[in-house]
Structure formats: C-alpha cells, structure tokens
Structure P
Amino acid sequence: MRVVFMGTPDFAVETVDAIAKAGHEIVLVVTQPDKPKGRGKEISFPPVKEWAVERNIPVFQPMKIREPEAIETLKKYDADIFVVAAFGQILPKEILDMPPLGCVNVHASLLPKYRGAAPIQWAVINGDKVSGVTTMQMGVGLDDGDMLLKQEVVLSEDETGGSLFDRLAKVGGELILRTMEGLEAGNIIPVPQNEAEATHVGMIKKSLGQLDFSEEAMVLERKIRGLNPWPSAYTKLGNKTLKVWWARVESSLPDGAAADNVESGTICLADQSGIWVSTGKDYLVLEEIQLEGKKRMNVADFLRGRNLDVGTKLGE
C-alpha cells in the first residue's frame, strides 16, 4: 500500500517502522514541528522525523494540519491509507475522507476507555490489570472513531509507565499490520464505541508528580511507577527536590520501630531497607531516590555518610 504516516513521539516510531518493514511504501511522514529541547534549547527533531530522515522519506511538518495548504499537500501523495499514531493534532473531515481505506489510528488503550493524550501512564497510575492497543477508523472527535482491532496486554505488578510504553509500542506495530491487511481484504467490520463507557484522560504535567502523603501508600506507589521515567514523582527534603523512582508499600513498621499518631509525610524509619514514610494509609517505603543535584541511587547508598532523622517531614 501507499501510506501517509502521521506521528510524533517514540511510540509512533515502532508503528511506522513495522509498516515499512512489511513492504508497504511510506510516501510521506507528517509530524509536529521541530522544538527546542534541553538546557541549551537546541532545535531537535521529533523521533518520527529522525526515523524518516535516516531513510530519505519526505517529511511534512505543518503547524496546523487543517490549514488549506496542508490539505492540498496531502492530496498530492495519492495514498491508499493514512496511518496515525500519537500525532498530536485532530484531523478535519476533509483529510479523514481523503484516502480510500480511511485514516486509521493506533491508540494505546482499550477504547472507549482512556481517550486522550496519556492513556499509558494513567493505566499504571489507576492500577489497571489490563491495558492494550486499539486500531480505529478516525472520526472528527477525540479518539471517538469506530474500532477495528484490539489486542490486550496484562500489566505486571512492577509495571512502569516506561515499560508499558515499550510493550504497547511493539503491540501497536503488530496490530496495524493486521488491521491494514484486514481492511485491504474487506474482512474487518468496524464496531462503534459505546459512548456511555467512554473515559477521557488529560496530558501529563510535571506537577502531577508531586506526592501528597495524605493519600494512601498504594495510590502513591502506583503514581511513582506510572510517572517513571517521565515526569517522575517527587517531594521535598528540606529545601531540595527529592525524586522518588521506586518504592513499596508496607502495612506496618518493623518490630522495634514505633511511630504513633505521626503526620502524613513523616519519616518513621530510615535504614538499609528503605525510608519509611507515613501516609494516609500504610507506609510508603522509598527504595530508589534522587536528591536535587545528585545522581539516582538506592537508599542504602544514599544513607552512607548521611543522617536522616526520624521525624523529618517530607514535602515541606
């Protein structure tokens, strides 16, 4: 098939790479404009553009895909299908109606659950047992098109946002090939989404990572995993930011340790087993952390040569 591919982040690279390796012709890659990145604010390419440039595939980066000039550009490529994966802009009806096989989106959730920008992280944060990928014929709304194929993925107990991202990206590449084959053969029957079951999730902001120790330890532990590696969970130790990369939940302190009626966020024990912090329910035991200006390390290494007093309050 002749394919116009629309996508931007690493997740989309797996999809476009799978399409190319299957022998389809990627006639154009459409992605978001280049942006400044890092402390030096150097202009960097989106990951999908990097992939395309390495393979000498034409790249188109419109500020707004719905502008008449952008629509006219897409018409020139006479594609059989448009495949979209985490592109970042909603397509107008003129584009949706353009290719004979339609515009197919690869979405990292089991629709209609988790429409929106960050379904992967929210699946971990919310403690879901199962996630997956859905391919759908795109509609004019946000992730509201008819579903084509689905593939489930069972989350592990130590799943992070990063690990689930990698797993679903691979599944997305596999699922789009089956979807394209089915559409070409005419043997896929689109299934409308049940609007009553639809849930929406917003973009992940750095501020979401701030730990509120009045919440239950289980909720905080899921947030830590869901926001690993980005934007990461954090609190304050004194006047410095303390990132929390890994933690576990314990229902009670070890024998010999006592902490009655302490405020949430109080350090109740700090030893080789971790930094035990009181929460709204149970204890959150920090195991891997990173103090502002320092490297990421396990708690045992962090405590070498450093006293962390019981009774110290985090988050203030």
Structure Q
Amino acid sequence: MANLKELSKNPERLSGGHRLCAGCGAGVVMRQTLMAAGADPVAVVCATGCVEVSTTIYPFSAWKVPFFHSAFENSAATASGVETAYKSLKKQGKINKDIKFIAFGGDGGTYDIGLQSLSGAMERGHNMLYVCYNNEAYMNTGIQRSGATPKGADTTTAPAGKKEQGKAQNEKDLTAIMVAHNIPYVAQSYLGNWNDYVTKVQKALAVDGPAFINILTPCRLGWAYKPEDTMALSRLGMETCFWPAFEVVNGVYKITVFPKEKKPITEFLKPQGRFKHLLKPENAGVIKEIQDYIDLKWEILKRRDELGKQGIPA
C-alpha cells in the first residue's frame, strides 16, 4: 500500500492556479498520479478535454513535467510514439534516464473517440500507463452522452423528457475491454480513496509493458451536485457497487476495496441532478433495471475474485 509520509516528500508536479472547476475531481487525479510516480522523470501526454483546456491556457501551463497536448482521439497513439522515440534514443546512448510515460484522457477521448488508438497502443505492448479520468460524458463540450454514460443519466444529447428517461443504454465496460487485451495490469479505482488509487498507479508504473487505470471522477457540472460532495459521491459509487474497485494482474482478478455494507443504487443517484427524474414514482422500473444490472455485474466480479484467490485467471 502507498505510504503517506513517503508520498509527502515527492515533488508537486501540478501547480495551483489552473482553471478546473471548483469541486472538479480531475485535478486531484492528475496530482495523485504524478505524486505516485515519485521523483522519477515523467513525460505526460493528454488528450483534448477538460484537463488540457484548463491547465494549458496559452501562454501558461500548470504542468511541471514535459507535457504534450494531443488531439481528442489520439492520446494513446501519441504517447506510444513518444515512448518508441525514447527507446530508440536510449538504445543509441543519447538518453540514459529511466523515464515513465503517462497518457491521460477523459471518457469521451477514451471510451469512444480514442478507443482505436488506445487499443493499438495496448496491443503493441508499449511501456506506458493510460489513465482514463471517467466523468461519464463529454463534459468539456457540453455534457453530451458518451459510451461511459450510465443508463438513465440526463445529458444534452440524451435528455430526460416525456418520451425518454435519459440515456437508454448501459455504459460500455471499457475496463473489461482492456483486460481482453491481455496486458500486464488493469485496474478500476475511485476518487474517494487516495490509497487505493495511488497504490494502483505505483503498481502500474512498475510493470514492464502497458497498463490501464479507469478512475471514477465526478464532474460537478455534468453530474449536478454540490462541489464539496465530490469525494463522498465517488465513495458512494463504490459502496453501491456501481463502480467496484479492483485490479487485474496478468488476468487474475482481485477486488481491492469491499463495501462494508452494499448500499442501494438510489443512494448514489439521489445527490445528482442528472438522475433526479428517475426518482419519480413512474420511473421505479428504470431504477430496478439499473439495480439488477449492478447486482449481476457485482456477483460476476466476486466470482472472478474467488478465482483470483486461487491464482486462476478469469
């Protein structure tokens, strides 16, 4: 597990003064990721999105590490190119440092627009960590639905109204897609548990090959909640099993945080304005569908965890 005292000695690599929203979870993800990297040299690639537009407003930058802004769709491809160039220069003796490569992307640039480049980078086996800060919609461009948007969520392109009750489909299981690439390390984490997330970043950076982490990152604007509730809301995602915390090491599953008491999904939905329409009596059936889906996936994950205790890939 991560050591807080040791982490406090690491350099601060994302400066204050960036323009992310009050209560935005993405800035915390960036800081904790870089903190987990320790004092090792780090190069960061970031897709166009909330983080990029808020931390690199010309002529200023909040980043204290080499930072490459890529297009919306190719953060992973750009990072794999930089990593390949580094290997070549190191082989030629022009670089002697051990550099870590981290790519960031929101869910829009990861689940949807960037899926092809992400898949290619993982399949080719580049030595890099890709972190998806998952706020479950295209927040930077107007809160449009994405492949990560959960069933029933109200967005500008899948609005709740008289005929439809928000997004009609369940979210894509991108973490499972990454597991299917047979890469050394895949994990899910959530913002309300720094130790779980930082420990996973440290593990991911230590493997030889590609790694992927999907972290639930509440968006105050798109989820419509109070800015001070970011961490509590993220923890509710885990406690309701909407967003379980687990890791997959060489195909072996392990649940890293079990909820003390599995809460009903309504506890996660109630604080969020994007789900307020679901709380009407006439939409009880939709909530049941969501609960049943979560319960099924949780049972499947627990079975995989049991296999993992025996060292059996699932």
Structure R
Amino acid sequence: MSLGFQMAGVEMLASIDNWEKSVEVYNKNFSHKCYLHDLKDEEGALKIINKFKPEMIIGGPPCQDFSSAGKRDESLGRADLTYHFANIICSYKPAWFVMENVERIRKSHILAEVIQQYKKAGYGLTSVILDASYCNTPQSRKRFFLIGTLGQGNNILTPIFQKNLNNERMTIRDYLGESLGLKYYYRHPRNYSRRGIFSIDEPSPTVRGVNRPVPSGYNKHSGDPVDAILSDIRPLTTIERSYLQTFPKNFEFSGTKTNLEQMIGNAVPVNLAKFVASGILESIASGEIQKQGQQDLFGGFQGFIMPSKALQRAV
C-alpha cells in the first residue's frame, strides 16, 4: 500500500505495523519510519499519528477472519482490528481514509457496523471490489476497498475508477515478458480438485503466503494445460512471486523464506494500490471531490491507473 501510494504521488509520512520482521523490511525500503505498534492500543497509535498531522490514513486490517484462504472465525479477535482501525479514523478524522480487505468482508456484520460508524462521523464512502488483473497487475486477485472522504457524498470516486479500468486482463507475459524463463509453473492448490499448473499467458491466481514444490505424486488436473510436461514444471521462487505482486526488482527483502512468503502473500499489489491512489489524486485535481455522489454504496465493479501530480500527505 505504501509503495503504490508513494509511486502515485502521495507523500508518505509514517507507517505502523505490529510484526517486527515486516517492520525491519519496511524500514530498509522507505525513508520514512515504520513504527512497531499494536493498533489495539488506539491511544498510542493516535499519539504517533498526531506527530505527523496527515491528511489521509490508509491501511489493511488483518483479513484472515474474512478470507476464503484462511480459517474464518471472527471470534478469534483479529477481525476486531477493523473496529480499532475505524475508531482511530473517527477519532483523528483525516480528510481521507482508505481501508483494504478481502472481498468476503462484505458478508461480515463488522463491515456494516463500521460503515455506520464512518457515516456518523461525517464520511462519504466509496466502495469497490477490484480485480488486480485490470489494474496493471498480472494477478487475478480481488480486493475490497472502502474509501472515505470527510463531508462528501457516497461513491464520488466510482466514475474515475470505472474510466481508468484496463480493457483486458494483464498476463504474466504482458508484465514480465520472457524474464522468468518458463511457460508454465506450479502453484499449490488449496485442494486437489483444483488445477495446479498455470501459464504465463494468463494472470496468475492470487499469490498466497504458501509456496510449495510440486508433490512427488502430483497427477495433472483436467484444468492443467494439456501440453505442460510435468517433469519440467516448478513453482515460482519467492522473489518471482514478489514480481507478481508488482514489487520492483530493487525492493530489498530479507528474512526467512517462510516470513518472506507471508509478507509477499499478505501485501496489496503495488500497482493496485497505485491505481487507487491515482484515482483519489485525480478526483482532487479535477475538482470532482466537490460533487455529491448518489450511487448505492455497494455499486461495485472490477478492475484499475492514472497518475497525478497532486500531492496528499498520508499515513
């Protein structure tokens, strides 16, 4: 999120995370500081935020309790961070906020509750589900974004996002060309009723925090490419998977393979974040922010990149 917003032209001031290993990697790659802090301590988070006086706060509360890839159990407490995020936003009241999560959060009572909280605090809300493959990202990863603008109407960003969608889905070959040195690769399925071999001539499936070798007894699935030779197939490396998340090749990763796979798999694709930030900046530059949107809050669509010279300050 930080890198994509920064690339779009947002001045990033600071960051907060509660995983020491990811904070270490973050601080190697950005000139601003990432603080190790638990957002459940809202007062402490607000002290950090108030040091910088940002006009925008962006973030992605943990999604495991909403995700189809994880053990969905909102009683475990991780989903509570969505409440803490909302409490921090509504206490500080930045001009803008951006919250990212998996699309399944729309089925949660937690989202409905924080939406009412944001509305009560005076935010107009834009709700979108974006397929990253329409947003200059070679990955069919769908993510939910809730964007708040203080004192404005609902879905004022919708026309800009719709206008900026790519017409075609981006494939791995479109983005990386022949640089991977392969045509087919293995991505471990959640269960063996699903395919495991994919082509670079399609968007990759969602990059997850798990990356396993081809099992010794793997039998080709009916959905696997017919001409793929199993003995030639390998999984993508950790760094290759970071490219599918559109991290630049000069981004510096360090740590154990397990930790890096989790960091990369949990990340918002850089270009997807850039798309969202660019839409926000374009709306500010065009004066569109003054218009009161009347669309239904959940009138979503799929897909998004339009850089802007406008600057906003963000945490």
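Just so you know, all these numbers are worked out from the coordinates, no wet-lab data involved. Predicted model, so just to flag it, every value in this text is computed and none were measured. Cβ atoms are built from the backbone, for glycine too; each structure is taken alone.
Miscellaneous remarks
- Test item: distance in nm of label points 7 Å out along Cα→Cβ at positions 113 and 201 calculated as 1.0, pick one of P, Q, R: P
- Answer label among P, Q, R for the case where Rg and Dmax of the Cα atoms in Å, calculated from the coordinates, equals 19.1, 68: Q
- Source structure (of P, Q, R) for distance in nm of label points 7 Å out along Cα→Cβ at positions 161 and 185, computed value 2.8: R
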